[in-house]
1. Match the computed value 16.6 of mean count of other Cβ atoms within 10 Å over residues 89-96 to one of the structures I, II, III, and report its label.
2. For the read-out semi-axes √(5λ) of the Cα gyration tensor in Å, for residues 97-248 alone, a value of 31, 20, 12 was computed from one structure; give its label from I, II, III.
3. Which of the displayed structures (I, II, III) returns the greatest value of distance in nm of label points 7 Å out along Cα→Cβ at positions 145 and 161 on calculation?
4. Here log10 I(q)/I(0) by the Debye sum over Cα atoms at q = 0.14, 0.18, 0.26, 0.30 Å⁻¹, for residues 201-264 alone was calculated and came to -0.54, -0.81, -1.06, -1.17; which of the structures I, II, III was it taken from?
Structure I
Amino acid sequence: MAISASVIITTYNSPAWLEKVVWGYFQQTRQDFEIVIADDGSGEATTELVRSLSEESPFPIQHIWQRDDGFRKCRILNKAIIASQGDYLIFSDGDCIPRRDFMETHLRRAEPGYYLSGGTLNLPVDISRKIDRDDIEQGRCFDKHWLYQHGLKKSRKITRISLGPKMASLMNQLTPVKCNFKGSNASTWKSDALAVNGFNENMPYGGLDREFGVRLQNHGIKPRHVRFDAAMVHLDHAKSYRDPVKMAANKALRQRMEKDGTVRSPMGIAELLASGYSGASTNR
């Protein structure tokens with residue numbers, strides 16, 4: 001029996017990038033999933049885009065929106081988890097285009113007691129803008145030769161999207177990179193996300209996904225890499241919300257929770273529900 005899955009995609013006022021991302025999901029070799037757009041206060045352009053995409057989508061799309069009140073990614077993620085219909089949750093961002101076998105890879109490798117963590121190939125802004133629907137549908141944006149022809153600098157990072165199945169599997173085992181939970185490309189069971197009380201709403205930008213992963217591990221969930229087989233390309237954008245002081249505080253909090261063995265977020269899904277949040281699909 002196919003796994004019932006929900007893809008939770010975060011976004012904020014980037015409809016052009018979000019459209020390309022959803023086009024990528026239209027091309028997936030497996031279509032037995034839903035998309036939940038976790039929208040941290042975007043304007044009407046995003047609402048109209050989601051409405052248009054929903055009309056042609058082969059799978060359900062939910063749009064979970066909250067008013068713009070600063071960076072509240074953890075809260076919108078928790079709202080999306082509540083609204084999700086799938087038993088298995090795949091997390092990504094509205095600037096990460098999945099290769100056509102992305103869903104197949106996550107669902108094939110899903111196993112109780114584990115979370116999966118992948119990566120992305122970061123693209124420069126000029127290539128990000130050039131990618132159109134046909135490039136996504138034909139898979140050109142995942143072809144290293146096409147990317148090089150359009151100005152991508154050669155580096156070993158291209159292996160994140162260019163390896164065959166056997167080599168990708170081997171590299172997943174051999175990579176020295178620590179398997180932290182990466183919100184741009186990661187998955188876990190919904191029951192485990194609920195057990196750790198979702199994301200920590202006390203955290204601003206910077207490492208909030210990794211902290212979530214630490215608490216999953218404290219809950220007994222082991223990490224596994226899909227770094228070289230769950231392929232995505234990451235579209236370039238500005239990150240004006242970076243704050244080194246807050247990021248350092250987040251790191252200290254994560255390290256403390258790792259040391260203390262903390263499992264449940266002190267401000268998460270349970271508190272959100274207790275405040276009266278209903279989990280309605282489109283909250284505008």
Structure II
Amino acid sequence: MAETIEKEKVTALPSALDRIGEIKKRTEQKRIAVFLDYDGTLTPIVERPEDAALSNETRQAVRKLAEQCTVAVVSGRDLKDVQQLVGIDDIFFAGSHGFDIAGPKDWRLQNEKGTEFIPDLDQAERELHARIDKIDGVLVERKKFSIAVHFRQVEENKAAQVEQHVDRVLEEHKRLRKGFGKKVYELQPEIDWHKGKALLWLLEALNLNESIVLPIYIGDDLTDEDAFDVLKDRGIGVFVKGDEGPRRSSAQYTLEDPDEVRRFLQTLAELEQVEELKS
């Protein structure tokens with residue numbers, strides 16, 4: 001039986017900025033490693049995925065933090081897509097919910113199990129287009145290891161139709177599963193791999209799976225809960241509220257929006273710089 005992770009109401013969680021002194025205390029005598037979601041965390045949620053541009057201020061905050069500690073962006077986007085959007089060479093990236101991972105100096109890992117499902121995804125993509133392209137506002141976004149069906153711009157009274165069509169396609173493709181996000185359904189390979197697994201793998205591969213390392217994960221969506229879960233007793237999870245309303249999370253702290261994420265990253269970089277000067 002799987003372990004049940006206790007989740008708190010988001011509205012009851014303290015602000016990471018308000019509790020920066022508490023977080024600083026937890027980082028003492030530790031090396032931190034920071035893992036970041038992209039959409040809704042580093043950038044606001046937008047109507048179309050291609051419009052989610054990273055601000056120069058946030059890019060500078062991430063770059064400055066990366067000078068002090070290991071930084072990785074863990075995203076549902078394709079690897080090349082998120083690398084281009086972030087535009088920083090000296091950090092790690094886990095694209096496609098961790099199926100495709102890369103880092104500085106051509107460091108690379110691809111989950112080979114994911115490639116077995118590409119024909120299933122190809123067929124499912126064709127069927128989705130045939131079913132839902134006629135619904136105004138729907139967007140089918142093909143990624144290498146998944147298919148995202150965005151319905152943020154679909155009329156509310158037609159949103160249920162989108163899910164019905166997605167479910168019917170999945171009935172014909174038992175090797176795929178349905179993931180959930182903010183106004184998006186995602187068809188993914190039916191294997192035990194998610195952002196939490198990717199995070200654990202990165203910690204091991206980067207020699208960060210030690211008691212002296214304090215991992216910090218910041219994310220805003222249901223897919224990020226897998227990462228919060230694996231860090232529950234060994235690191236810090238920070239949930240970004242955004243505009244989707246309250247829910248429960250296994251994170252320990254919150255931030256309101258990407259602007260507060262930027263401020264938090266700047267503060268972490270300053271804390272790490274001070275510790276480096278002391279040592």
Structure III
Amino acid sequence: MRGLIAMVLVMLAPAAAAQTTMITAPNPACTSPAAPAAAPQPATPSVAAGTLAARNRDFALALVNFKPLAETGDADAERAMGQLLMQNCTGLQDKSAAVAWLTKAAAAGNVPAQNQLASAYLRGFGVTQDDAKAFALFSQTAAAGNAGGESELGYLYFAGRGVPQDRYQGLQWTVKAAEQGNAGALSNIAASYIHGEVLARDPDRAAYFLALTNERASPAERAGMMGLSQQIRQAVSEDDLTRAAKRAQRWTPGAGSLRDVLSDAEDFRKQKK
């Protein structure tokens with residue numbers, strides 16, 4: 001996503017962020033990778049070809065596809081250049097240059113670039129760490145309905161980073177992202193039900209949202225949720241987990257599909273007054 005969480009949001013916030021921004025943290029297993037051998041210039045560079053090359057770990061071929069297009073002002077290519085140069089273990093990492101490319105793409109209105117640039121400011125990757133700038137950028141993408149931006153904005157409200165802490169507002173943005181099937185947001189709702197800070201503690205509901213998360217999370221995201229998963233598993237029976245998994249298979253994402261979470265939060269807030 002990241003995220004990745006005073007709830008597990010503070011613990012997950014950069015985990016959730018990773019899934020949405022694809023900006024990687026340092027990998028201790030990767031030490032001083034050699035720059036890849038130069039690749040021949042393709043006859044017709046394309047972002048799609050560069051993206052496929054990057055997935056196949058042919059970073060030199062990715063570079064020669066992205067760079068000429070980025071230099072013409074193609075915002076998608078600028079974003080792709082930023083992402084490529086931000087990542088470690090490519091032999092090309094240059095975080096400052098990555099931020100420069102992401103800034104160009106973000107200024108052109110490229111939403112993924114705005115998310116990635118916000119993540120860079122949030123973590124201080126290639127730029128001075130600045131929660132306020134991260135908040136402003138994630139606010140833009142969230143307002144545009146981007147699930148990654150909504151999830152990250154929810155984290156910022158929960159953690160009080162770049163904005164005064166407001167867990168209820170954080171939950172509202174988290175629910176918006178979760179209703180789009182965002183795995184990080186769904187896991188943060190599960191965390192809310194197990195920690196009892198903005199929602200009344202309810203292990204059964206936590207197990208249900210953990211199951212929803214597992215339906216949509218990547219293997220790496222699931223690995224990042226091991227602590228949360230263990231907490232929930234300790235609080236419910238195996239039969240409860242099985243029932244939660246079956247219920248989760250029947251849920252369909254969509255606006256308003258998780259309105260009951262906000263109702264639970266409002267009831268909890270009234271009880272605490």
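What follows draws every value from the coordinates through simple rules; no lab data is involved. As the structure is a prediction and not an experimental result, all values here were calculated from the model. Cβ atoms are built from the backbone, for glycine too; each structure is taken alone.
1. Working: I: 26.1; II: 20.0; III: 16.6.
Here the read-out was taken from III.
2. Details: I: 28, 20, 14; II: 31, 20, 12; III: 31, 15, 13.
That value comes from structure II.
3. Values: I: 1.6; II: 3.4; III: 2.8.
Largest one: structure II.
4. Traced to structure I.
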